[in-house]
Structure I
Amino acid sequence: MKNISKNPMFRYLILLTICSTVGLQTWRTLFNNFSVEIVNLQGYQIGIIQSVREIPGFLALLVIFFLLILKEHLLSAFSILILGFGVALTGLLPFYHGVIFTTLIMSFGFHYYETTNQSLTLQYFGKEISPWVFGKQRSLAAATNIVVGISIFILTPILSYTQLYLIFGVLIIAASLWALTKNPVDKELIPQHKKMILKKKYSLYYFLTFMAGARRQIFIAFAIFLMVKKFNFSVQEITALFVINNIVNYFLSPLIGKSIIKFGERRVLSIEYFSLIFVFLAYAFVETKIIVAILYILDHIFFNFAIAIRTYFQKIGDPKDIAPSMAMGFTINHVAAVFLPVIGGYLWMIDYRIPFIIGACLSAISLIAVQKIKTMA
């Protein structure tokens, strides 16, 4: 594993992953306060903006067409450049439609980098290494989240929202411009198809990707809302949980990658889905604040197990199909983001437990489906 750090593409992707994390975390940390205190947005407007934020993920399939005119590593760097512009401009356009515009720019940059990052990692690192590389990226992203959070905590009393967005955005832009001057490409790498790929043999990968997106939307939309609404978690308590969660994931993410290498995708994903059945049911029926906090951390840990879905594709897929298939997978993963939060919101009004019970059912279905994985480490 130590020799991987000398790989030009590894260093390239690590830098861009840190930039991507800085951009999303800055935007997310400041967004609610900025929206309320400066832009004076109402609840329904924030809901619309959050929906807009998911549109680029749903349109990740368009990455395939951009690859017709750009090399994939350049598209990665260019995506980070766009992300940086979106973050930098946010504070300069403090009105409703301005926030929608900057959110869309930021989100296109973030989602398109995530798509190309998955693709390049699977292309450049073999089946016995890629899970560790994904885990290392997740680990450094967790550390970056902590650093950004501390930085914003320290700088907020000193600087305005506009200045904060601008500083972090400019730093990201500078790093992306540096990346655009680099060429970490291995010329002997197998060329990628530059067209949409849909194959029957990838159907299990598509299904698991969709289910992972659906479960994740239930968590994003309702888990923290439950913690605040029912258990009266304060901003300080949520922040403390966020820090604890990132510290845990900093240490655990590389170990999760190694476990995929050692035990194989089927076993690791089986553990994830089996555990999530009980996590979602616990969200629905638990009455203790400390247990809900533990569930929040466990949920994030199991989220990292989804690395195994990508490495499963690496084992069954045609090497030429990686780039278009990662784009297709990202779009499929975000299909649920279009309708599930809305449906779940209506079901919440009937009984708040229903969305979590649905999450448990989705996990059970995934547990059954993942037994069809035949490729083992």
Structure II
Amino acid sequence: MKQLLRSMALLVFVSMLMACGGAPAAPAATDATAAPEAPAVASDGVDKTKLAAELHVYNWTDYIDPSLLTAFETEYGVKVIVDNYDQNEDMIAKVRAGGSGYDIVVPSDYAVEIMWRAELLQELDKSMLTNIVHNEPTLLNKYFDEGNKYSVPYMYGITGIAYNKKTFPTAPDSWSTVFDLANAEKYKGQFSMLDDEREVPGSALRYLGYSLNETDPAAMQKIQELLIAQKPFLAAYNSSDVNRKLSSGEYVMAQAWSGQAMQARNGLGDEFAGNPDIGFVIPKEGGMIWMDNMTILKDSPNAYTAHVFMNYMMRPEVAAQNTSYIGYLPPNKDAIPLMDQTVRDLYAEGFSPDAEVMKRLEWAVRNETTAVFSDVWTAVKGE
């Protein structure tokens, strides 16, 4: 009876609380009901249900700001995995057989043409690449991919001589600095040339007064002899860490891409510190201009995600951040005003070509006659 009375009293007490608005709190909502799910289609039109969990990119060394990969993953939920190469020819050899596992590769101009002719690339869906409008029109529709059917610009650059101002108070103005054997002997073991079968012979051709696309047998024999004579004085053929060796002072000069020289000057994020004594010049005989391009491999299983990533990289604010980090030249005209002022000042100092320098620059072309460059390079590297 006492138990029954206690139970009845408890029921009356609870009823009184409820009447006064003191009802017990409702159970907390589950994660599924706490907030509506994010829409499958993002504000930029991307259908997130079509995105892959991972995207695999094969890119040049030191050629993207790592924080942008993190930002892309945060926005889209896709982890971007990047592997590196240092030569177009190495990249092409790796993907030619198929099944490489890569989605996006970044070939240089002439290499784009090699790859689409070999049916290694897929045509792009321009409806997904709306940010292409931010690119400089003169850098679209180039000879190697008319209509940009297979590629969109990533970065462009120029090839010249990076040098240490403490060693060269006056900027070297000629390829003779590296090819004249008396100069080469003076700086033996302290300079490098790129590990590239078009860049090195091309600079030798310009030094001797030819076009860097010259394939006349007599000219090719001359540059082969010149390169073999120069080789003993080199520290290395180096396309991978020339930026670090210039910055540290191990090299006093090097044939280098403009972005490598910029990295040697400014450093590269947390990777290494820069050296304010590094300068860059295009020799009076001329040099090469080139452009690297984003493409999607024919056998990529993640083409939708690859398009989304490419479009993301062409956003002006993203391109500005990426260019400020890696120091090359942006084809994205709307990115330039958003870039770090330090980088823009160095462009004006010579790390970017002005109108006069542009007259001395050539694009490398590839046709049935240019296979001779591979033959010359094989002979030089084999010595």
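Throughout, read-outs are computed from the coordinates displayed, never taken from laboratory work. Just so you know, these numbers come straight off a predicted model, no measurement behind them. Cβ atoms are built from the backbone, for glycine too; each structure is taken alone.
Points worth noting:
- Cα Rg over 2.2 N^0.38 Å, for residues 194-361 alone - structure with the largest value, from I, II: II
- Test item: relative contact order in percent (Cα under 8 Å, 6 or more apart) calculated as 23, pick one of I, II: II
- Entry that produces 117, 46, 38 once Cα extents along the principal axes in Å is calculated, selected from I, II: II
- Structure (I, II) behind the derived value -26000 of helix-only ellipticity at 222 nm (-39500 (n - 2.57) for each DSSP H run of 4 or more, over all residues; to 500): I
- Distance in nm of label points 7 Å out along Cα→Cβ at positions 266 and 298 from the coordinates reads 2.6; which among I, II: I
- Distance in nm of label points 7 Å out along Cα→Cβ at positions 74 and 354 from the coordinates reads 5.1; which among I, II: I
- Structure with the greatest value (metric distance in nm of label points 7 Å out along Cα→Cβ at positions 66 and 154, set I, II): I
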